[in-house]
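Colleague: What follows is a set of structures to go through.
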Structure I
Amino acid sequence: MTNGDGTTRLGAIADVVQGLRTGDNEERLADERRSDAFRPALAGGDIERYGYEWPDRYVFYDRAVLRDDPAARPRAAAYWTADTKLLIQEVRNVHLPDRIVATIDREQFVGLNTTNAVVLGSDAPVSTEYVLAIVSSSLINELFRVCFVDNHVATRYLESIPVALPAAATDRLPAIRAAVDGSAVEAGVEAEADCAPERYVHDLLATLADRRTDQVTRRQRLELALPAYLDPREDGQRVADLGFTQPGADAGQTPVTADTTDYRKLSITAASVDRRSESAAVVELRVRYKPEGAGRGEYHHEGPHEALRITDLGPDEIALLEAIVPYAVEHPDRFDSYRNNATTRTTPVDRLRNLVLPELERVRDGLVSYRETVARAADLDAAMDRTDDLIDQIVYELYGLSDDEIRQVEARSER
């Protein structure tokens, strides 16, 4: 089972299987539990790193019936009734930074065929939580990127993952303890690890995987949809009428001040507001356009470029810009005064300047609540990044990477 380098193949300690194929989605998938034969189900798109969001989906699972349907592939019930398992996206674009998107399932979901299930054997030397941290690390994702170049995360690929056995890494404990001591992760994570050398690294990574899972769950519970806090109807000032507005730095040399006579199919794709002080902000735009000779669906993307510099603002006016401008770009159909596309006479900056904002006094209270929630989400995002970083540092030491090898992995796997 164990390789000479202190690792074992995931397939040697776990059963790995692609999820259930219904054979008839129209009849066998439902948004309600039609009978006891329907079980909660997750698809690949429901899964994120260390988490999932269940969309009230049920799948018919009667193995005897499904086995008689040649179009179906039910899988053994043991995969779905296991106390813990990993569910991993089975289809994943090879160009995305995270090749393996995995979560732990303790609720006995049925995984559909856009997922893979990983169920550890009863005699496995490590826990499901430990394996989750390993397969979610930057090192294993980089290994996947190099070795497997198609858009499927096939079961045989997962089975080949080398899982480091913590008991074989006791000589690396000083470096691992130093990584923990030097990390910015909240206190307490080390207290949950068994101090026995052969268990310390295992418990540390398992605890961090649980912590990362909890962070995702708390992040998902935050309501970040702007209309839940305020009505963004256009009854206030235009962006151009707030404070003192000037063109952004070098805006005249970028597509944000051009029109479609210069850049074909020019449009805004994203916007952000950078608060520079208590009274000043910069609005940045990302744009795309169709270069000459480009094929169908081919666009050149640029930015962010400074579009506007606005001074003489109050803090609440900056907060209004921070909330409304990105929202308008994401949902232009909800605004009469704004569209993303440029025209022969209208530039992206023109579109931005003419956006009509909500009346500040009307939305002030909702804006405060929204900003508090956004700040809490940002804090959780930062905490998740710190947890990811510590997991990566431990995994690098666990697999014995040199400083140069670590730099190579991190240069290629920046999330």
Structure II
Amino acid sequence: MKPSEQFKGAKGIRNNHGRLQKGFMPTILIVDDDIAIRKLLERHLRKKQYQVAFAENGREAIKQINYQHIDLVLMDLQMPIMDGISATLAIRESFKPNLLPIIILSAAGDKEKWIRALQAGANDFVSKPYHRSELLARIETNLTLSALTHELIKKEQIAEQELLLAGEVQKAILPQSLDFAGFNIESLYRPSAHLGGDFFDAFEVDNQLITLIGDVSGHGTSAALIMSAAKSLFHSLGHSIKKMDTLLTAVNQHLCEMLGDSGLFITLVLAAFSPDDGKIEFCSAGHNTVFLVRRKQLYPLTSTGTALGWDKKSTWEVTHLQLQSGDLLYLYTDGLVEVKDQMEQQLGLQPLREILALGLSPLELLQKTFQRSQDFCGGNFDDDITIFVVQKI
């Protein structure tokens, strides 16, 4: 039986002070072949409102644990059929020490066996003959630690579920359709965790295709929130501000106010495509090199300004390009080329250049470049990866 199944009734068994909540009585399993000791322990435990279960040896103890909910085990060492150390080893195959505490009860001269029991996974030990107050104090302490651990696991599970949901929401706000007249567009988005700081977008304004790809510094929740805010700013301001450099300036001022002195920033590429004449207005805010691919020839387009979120006074130059039929722009975030192998060596740009020069379609380029990165790092991505390919038809 799984630990979670055994422990399913344990939620909320302690209040904030570690005391037992009213109405809850933990069940303690007494494992001892001496009936007199079992009855003595039972009397002490029932006075403290504990429920009690019994086993005469380790094998019976395992059956009891699989049969009913047990919160703590009091285990003798020397017993027939299966001794305490063997039973502890068997229990630990299914239950971690912080989820089902085991307290060893044995004679004071068995110190070597105590050590072996602790190595086998016991949490604590009390020597026989035991002092009632000491035994009860150790039981209370171990139950409290177990309950707190269980609550922590529960909170972590809830947080994990919330991150999964947030990740799905984040993916949902990215473009679901990239079907624009005059262009063949492919994209890939792979966050390194449930939430990522990479983003891309594509939307039409006045018969122009506006595209952007960005990378927020950092990872996790903070990067994801900034990503969502930046995407919203570009989408809202991009419908009223037509010039690329002016749009970047406006978004940057908002981001500087939002980010303050956090040290976070965004690198980004913003481009406006005209489907009729193939003209592009292009700005890069501290982003890595973008490649224009024309008949297997590569033309690197480097950054024209600083990252967003650093300085309200930052400005950007606009690069003007003329696309021909079949030309494509390959945009990506640095996670694609900064992956590392087992020797901590980075992939770098050269493998990307070699693939881009093969003259592949946008989808083939996307698949092949991502696969190259994945093979290099063995699938161990430390950063988000986004690829965005736009080809003029």
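Just so it is clear, none of the values below were taken in a lab; they were calculated from the coordinates. Remember, predicted model here, so these are calculated numbers, not experimental data. Cβ atoms are built from the backbone, for glycine too; each structure is taken alone.
Colleague: Given 18.6 as the derived value for mean count of other Cβ atoms within 10 Å over residues 205-212, which of the supplied structures I, II does it correspond to? Mind dumping the intermediate values first?
Modeller: Numbers: I: 22.9; II: 18.6.
Comparing all candidates, it corresponds to II.
Colleague: Suppose Cα extents along the principal axes in Å, for residues 117-196 alone works out to 87, 22, 11; of I, II, which structure was it derived from? Before the final figure, lay out each step's value.
Modeller: Values: I: 39, 30, 24; II: 87, 22, 11.
Of the structures listed, the value fits II.
Colleague: Ranked on relative contact order in percent (Cα under 8 Å, 6 or more apart), which label among I, II comes first with the largest value?
Modeller: Largest one: structure I.
Colleague: Where does the value 24.1 come from, among I, II, when mean count of other Cβ atoms within 10 Å over residues 133-140 is the thing being computed?
Modeller: Details: I: 24.1; II: 15.8.
The value was obtained from structure I.
Colleague: When you work out mean count of other Cβ atoms within 10 Å over residues 245-252 for each of the structures I, II, which one comes out largest? Don't skip to the end; give the middle numbers.
Modeller: On the way: I: 15.0; II: 21.0.
Greatest value across I, II: structure II.
Colleague: Right, here's the next one. If we compute mean count of other Cβ atoms within 10 Å over residues 285-292 for structures I, II, which one ends up with the highest value? Walk me through the numbers on the way to the answer.
Modeller: On the way: I: 17.9; II: 21.0.
Top value of mean count of other Cβ atoms within 10 Å over residues 285-292, among I, II, belongs to structure II.
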